[in-house]
Structures are given as C-alpha cells and as structure tokens.
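The structures come next, written out as structure tokens.
Taken together, the values in this text are just the output of simple stated rules run on the coordinates, not laboratory data. A quick note: this is a predicted structure, and the numbers were derived from the prediction, not measured. Cβ atoms are built from the backbone, for glycine too; each structure is taken alone.
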Structure I
Amino acid sequence: MSTAAFLRIRRKSEASEPAGAAGARRLQLSRVFGGTPPVPAPLRDPAARGALLGWLGVGLAIRFLLMPFAVNPDLLAVYWRAHLIAYDGRLFGEYLVNMGAHYAHAAWLLIASPLLPPPDVIWKDPWFFADWGALAPQVTRWFSTQPWTYQALFVLKVPYLLADLGAGLLLLALASRAEPRSVRRAWAFWMLSPIALYASYMFGRYEMFPVVLVVAALLACELKRPWLGAVLLGVAITMRTYPLLLIPIFALIVAPRPSRSAAWAAAALAPLGLVMGLNQLFAGSAGELGRLKDFETGSTLFSYAIPVEGPADIYLFVLFALVLYGILFGRARGWWGSPVALEQLWVWLLVFHAGFFAFSTFAARYFAWFTPFVFLALARRPAWRGTLPVYLLQCVAVLALADLIHGGPVILLGLFEPMHPDLATAWPNLHEAFLTSPQLGRQVAGVLASAFTALSILLVIPALFELTRPGPADSRLQIE
C-alpha cells in the first residue's frame, strides 16, 4: 500500500471515530468483559446520544405496548416446563431440548415470583401436554381471560426485553467506529425491527437469548478474547441448538491453526455437554441433540432438496454449509489465499445466516436470529444501500408465508387474544382464505418461498463481492 493510500485510509478511520482520541474504542470495548459496566462509545458522544436515546424511547414504548396484550401457547409451554424446575425441582422428562433456556426461565420465575400469581394458580398440572392440538387453544383462552393476565404477560416477557436491549448495546459497541449517521440508522432499525418485535413481544419466544450470546461471542472474538467467545457461543447453543452450526465458522477464523481450531470447538461444545450430563443425571435421558430427530426442527435443514435418480437427494442447505465451511478451511490452510481476517467474521456470519434461512424451512420467529447481522451491515457498510429495503421485503414474505401455511389465531393478529378473546380469533388469515382452493394456496406459498430465497441472495450479494474481492472497507478496519 502506498503512503498516500495509507494516510487516506487512516484519516477515514479517524473521521469515523466518535469524539475522543483515536483508539478509544479499543479501550472502551475492553471493559465489556472486564468487570466495569461499559457504555458503548456512540452513547458517550453528545452529538449522537440524543438521537439514540430518542429511538430507544420509541422502541421501549412499542415493546411495553405489545408485552401485556399478546400470547401464544408456546410461551406458556416453555414457562410450564420451567416451573417444574423452579418449584418442583425436577425436569420435564419428555422434551429435554434447549435446557439452558429452561433454566433461565426457571430462574426468572423465582426472581419475579412476587409479581406473579401463586404458582398453583398460574401453572396448571399437567396442563395441555397430553393433547396439545386440542387443549392448547383452551388453555390459552383461560390464561387470556384472567384478572392477572396483563401483568403476568408483561412480567414473563421481561427476560426477552433484557436480552433484546443487551444485544442492542453490544451491537452499538461493535458499531462504535462506524459513521454516526449509519449507527443511528442501525439503532433505529433495532428498535423497530418487525421480526424481532414479533418474535419476542407478540409470539413471546426466547429467540433473543441465543442472539445476545452470539453477538457477545462475536464481540469477544473481535476484542481478541477467543476463549471467552467460545464459552459464550457454547452457552448460546444450550439456549437454541442452531448456533452449533456456527462453530466451524468461528473456529476457522478465530483460531485457524488445526490444533487451536479443534480446541476452540471443544470449548464451545463444553456447555452443551454439561447440560446433557445434567439431563442424564436428573431425568435419565441426555436429551438435546438426541431429541432433534424426533421433531420437525431437525428435518427442516433437509427440506430443500434436489431429487437425484437413486436413493440420495442433494440437500441445498447441507451443500451450502459444506461449501462455506470448505472455503474457510481452505483459507485457514492457505490453499486459496490467506486466512480470513478477524474483521470479516461478521460478514461470513451474515452470509451463513442468509443461506440458512434461504435453503431451509423455519418458523417466522426464528428469523430474529438474522437481525444482528442486518444491524451490522447497516452500521458498518452504509454503501450496501439495498440492505434495509430488501430485509423489510423478506419480513413481509416471512410473515405472509407463516400466515398462509399455519394461519389460525396463534400466528399474527390472533396473538392479541388477551385484548378481546372473541375478536382476536375471528380475524381473517391467509390460511383460511385458501381453504377452498388448496392448489392455489400451495402455488402462492411457493411464490412467497421463492421470493424470500431470491431476496436472501440479493441481500448478501455485496457481502459476497467483498469476501471475494476485499476492498478498502476491510483495510480501514485493520488499521489503527
């Protein structure tokens, strides 16, 4: 690189810093895991703080409005299993999956018990697990019509709010070197993200638990704390199994030498091993991965397939993941270029998540896992002008597809049953609209799925160009 080019990049880097000496970001971020509660640099900049706090206020107002008035039987099911841990000291023996999340819910039940009805009032035994399809609507209706419904729903969703805001603060720390305008745009996106609001506060699911931990792992790795990053990613796996697929990406970029990659992966798997050991000890079954084959969740990764003459089909997600892992492995070995720079880790994660959702079937709430990488794209790559509109179109396709395939009162508007039980269940939905024309409904679903896949590819095109032809953006990040 010429001296002139270096100076241009250096000036651009310093111009993107908030007020303060160059290098303050590293000092500030180094406190994130060092014991002193940090304030992300953008919030310390007087010129930026007002707008960020304003959007925070708007986001909190929307969240507070949604929290008490929407319910889904999945929220009640998770907390029912957690109440066995909190109050009975036992595990629900037939669904030992995502036990880290269940322990977190159980801990919150104990902490928040003064704000909730007595356990024997709010958590019925055995409730609706004997016949989910028939009894879940009845249980949800009963829960939605109690005098304590609004307060209970608000309290039960507080952990999701804390994880959501925690992930946002960590993302602000990751974006502290970005241009202030881009940071404001990304923060406004986080406060108004439609899928994140839907998943946490309408549907009432704990998708922000793995999100905050994956973001924390990314931040730890960027701060050159790889082993802490491994543990954080491992804890994320106990919340949701999907971060297991991220281990090869992290390991091959953070610790490219073979022995270190293997050790890093082992550290990331340790929390899951601990949880499975506890399952075996207390419930007589390891659960977790052993249960995936019994549920639809495990089969979704094989849902997009190219039929091949003979017994073996080609699974598109598996093909995509293996190619991506192979590229990173080859880069780590020096087969085609140098090892991937740590500053590009988030870009590879963006591409992987886009492929994950493009080539597999999934519930609409899971799309919240994608939101932190959209935030980083908006903050760190303002030149990718199509990121936000394409993502919003993805959200429309995801919610429409969910309503078309599943429909009923537990997907969209019917979630507001606590506000008006009879009216909520009477709202029309796309599923019912096509009941008399099932073939047309399948075609519309196919169009929506195809559109979503196309949008996913379009969203990551700038990232693919960058990964194949690194440009000044990466050089700027590497220069202090």
Structure II
Amino acid sequence: MAKISINLATGTLQKAEIIVGIDLGASNSLIAFIDPDRNPKVINDTGKGHLMPSIVHFDAAGVPLIGNEARALLIIDAANTFLSQKALLGRPENELPQNQVYKPLQVTTEILKELKKRAEHALKTPVNKAVVTVPSYFTDSQRMATRNAGRLAGLDVIKIVNETTAASLTYGIGLDPMDQKTIAVYDLGGGSFTVSVMRIHNGIFEVLSTKGNSFPGGNDFDRTILNYWIDKNNLDAASTEATPSLMQQLRLKAEEAKIALSTQNLYNEKLGEIWCTLDRQTFEQLIAAMVTDTINLCKQAIADAKLTTAAIDDVLLVGGSTRMPYVKAQVTELFGKQPNEQINPDEIVALGAAIQADIMDGNRSFISLPDEDMYKEPAPSSAAAQRMLDQARAEGEQLAYLAGQFIERHRFVLTSMDISGTREILDKLRAALSQDDTDMIRSLTTELNEFTRPFASRLLKPS
C-alpha cells in the first residue's frame, strides 16, 4: 500500500515518493510532476523559472555550478563551463573534444542532480525515480549513458521516452478516447530536429514514422548569426575562434538576437567595437536552408507513414526555436494548417514525461505507449557494428573512470565488500574494453551500474 503524507508546499495529501518527468534538453532542462489533482505541472523552484539552462561550470576544486549561475561564467571562464553536451552523451571517445577535462556524462550527471534537488526542494518530497526524454535518433549507447547519468545523480531512470512521443502524450491526454487523431510533432530544439507522425486512438499512441538528426537545431542558428557578424565586422575568423571568451560573448548575443527577432524587426547592439546588427529579413535568409532541411524531413516522414499532408489533423510545435515566425510560416505552408499552439512548446515534453511517470506509477493503465527504452534499428553493417563497439567502449571507459574515482574518494566510508566488488567488476570491464565484444562490454557496464547503484545512491542522497 502506498504511503501517504501531507505535502507542506501544497497542503494536500500525496504519495511519499513522486516519480518525476524530465526533459533533458541541449539548451534548457526542466522537470515536471503530477499534482494531487492529477494534472501535469512544471516545477518552478523558488522563483528560478521553469527552464534551467543546461550549463555546468566546475571551479578549480571541481565544485559545480549549474543553470543560470553557470551561464554567468560562460564568458569569464569559458574553458571550465560546459553547454550543449547532450549530443555528445554516449559518443565514442574519439568524437569528444580532446581537451575537455569533464566528460559529457559528468556534465549531464550534474544537471540531473540539480533538477532532482530543485524538485525535492519545491515538492518537499523525496525524488528518486524519473522518466527521462531523449531524441528519437538517440542510439542504445546514448540511452544507456542517459540512464547512467541518472544513476550517478541518485535517480532511477525507470523509462526512456522519445521527446516527440512525450509531446504527443501531453496533447493526447485531453482527447476523447473515441476520437482518432493523426498528428505530426515538429520538434526543433537547441541541439537537434525531429519530426514524428503519430496516430492516437482509444488510448493507443502509435508511431507511424520518425525522422531526425542532430542538425539543424537552435544552436546552429546561433552559430550562423555569429559567423555573419564575424564576416560583417571583418574579424579574423581564426583568431576569434581561438578566443573562447569572445566567442561566448558573440554566441550569447546571437542567441539574444534570435529570440528578439521573433517579436521585432531589428536587433542592434554593440559588443566592444563589434557591431551586432541583424534584421529579421537577413536572419530568415541565413537560416532558410536549415529550415528547408527540416521541412524535407517532414515530407519524408509523411511519405514513410504512407500519408499525405491532408491526413494530418494537427501539428504540434516543440522547442523554443519553433517560436520564430519564419519557422511557423514554413510549417503552416507545408501542412496547409496553422500549428496547434495551445501548449507551451518549452514545456510540452516535460509534461508528457510526467504523464508517462504517472502511467508507470499505475495511475493511467488505459494508455498504451510504444516501448522506446531501446533504439530500434536494422541489423548493423560492418561500419555500424564498429560504431556500436566504439560507443560501448566509450561508455565503458567513462563509467570505469567515474566508478574508480568514486570508490577512491569514498574509500573511508565504503565497506570492504563494496570496494572489492567494484574493483573486481572494474578489472573485468577494463579487460573487455580491449576486446571486440560489444555485448560483453555492455553487459559488464550494466553489471557495474547495478552493483554500485545501492551504495552510490546512499552516499549521494542529500542529508
């Protein structure tokens, strides 16, 4: 029988433990839950806002700052401030920045820790389980890395859900069960683009087709603006690139311009002697080819679903970049209808993750979603098999490094069995990393996770 307690934050009865939904974004992350009235709600902890920038800064002692506090250090300490790490999560070592001290897994872990902390502070309730969303194109290795980051943050990631599926769940939860809707979810986030065509009927959510990639995303729009300013101000591209603080200042100005041009026709600011000027027409010309790429992916997804645009009943917009008038206009032109804007595009994925968490908690058994914990792909070619091996090795190396550091740092409080057991699995994993057996590496990575999770969760749990 579930334990019931009074939540002092809301004055209502609720379970002693809440399963939350997390939208782990490239630019911003947010966390949501089901309130006592069974409505999904995004957490705004102590007025910090719903969106938490997915930025982490590590000081000289390795102590992290996360969110807006880290964002403030992007300029003065760019080398130790990390953003847009989501796309790198679970990637092979040779695809990561070689001079980056803190790996994507560590950065992601700190983001999840902070989200957990904010949720527990706001809800006055323990938060140890979560549903986390990922892009549909995330591989098994990237999904496993997401789970690993959750475990290191003290969260049991009970389910992985594709972002577009989570968005459709937020939309579909209010439908009459007897209604049948065919929808397209257009997801243009900070780090990627995905489109899914889905059918919703009688509580069943069926994915008909999905297309997506890590390009383009809102960050690519920022970079295009930045490059435009470098050219217009006759700056030396190589020397500008070699000055991290200047690059970060220009990137932040570019992001500011992108947002401003959704509601005004001219952005005109100065950064030292650099004019950061951009009008909406020029901006739309700069991003036109990238937006066309997303439209072409939409066309492919519709064709793969064996449908026409006329068969699409509703179009959902996901991600802050969908607020741009040019993007909305291109989507409207393709589908021949205005997109549905009733749900906040920044929040729709997190709200869907919270609803999925409620399903996992046994409260909405009438809803059936596709199993998306694993990435379904065709049998790999030799090149793909090598890529999977490289990814498994990268993940195993990262976890082995972190587990080794963890037991060394906590060796005075861990039991001898904890330490010896961890070292035994570590030795097996390190030996497997030199072999060409992807399944063995993944199996030992999972074994190491499962063995260390109980005492890691105990030690990392806030006092």
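Supply the structure label, taken from I, II, corresponding to mean projected area of the Cα convex hull in nm² with the calculated value 23.8. Source structure for this number: II. Suppose you compute Rg/Rh (Cα atoms, Kirkwood Rh), for residues 219-314 alone for every structure in I, II: which one lands on 1.08? The read-out comes from structure I. From I, II, which structure was helix-only ellipticity at 222 nm (-39500 (n - 2.57) for each DSSP H run of 4 or more, over all residues; to 500) = -20000 calculated on? Of the structures listed, the value fits I.
Comparing distance in nm of label points 7 Å out along Cα→Cβ at positions 107 and 363 across structures I, II, which is largest?
The maximum falls on structure II.
Out of I, II, choose the structure whose coordinates give distance in nm of label points 7 Å out along Cα→Cβ at positions 131 and 435 equal to 2.0 when calculated. For distance in nm of label points 7 Å out along Cα→Cβ at positions 131 and 435, the value 2.0 is produced by structure I.
Tell me which of I, II gives 22.5 when you compute mean count of other Cβ atoms within 10 Å over residues 163-170. Write out the running numbers ahead of the final one.
Details: I: 22.5; II: 28.4.
Derived from I, not from the others.
A value of 0.25 for FRET efficiency 1/(1 + (r/R0)^6) of positions 43 and 227 (r between Cβ atoms, R0 = 30 Å, to 0.05), calculated from one of I, II, originates in structure II.
Looking across I, II, the calculation of mean projected area of the Cα convex hull in nm², for residues 171-442 alone that yields 20.8 traces back to II.
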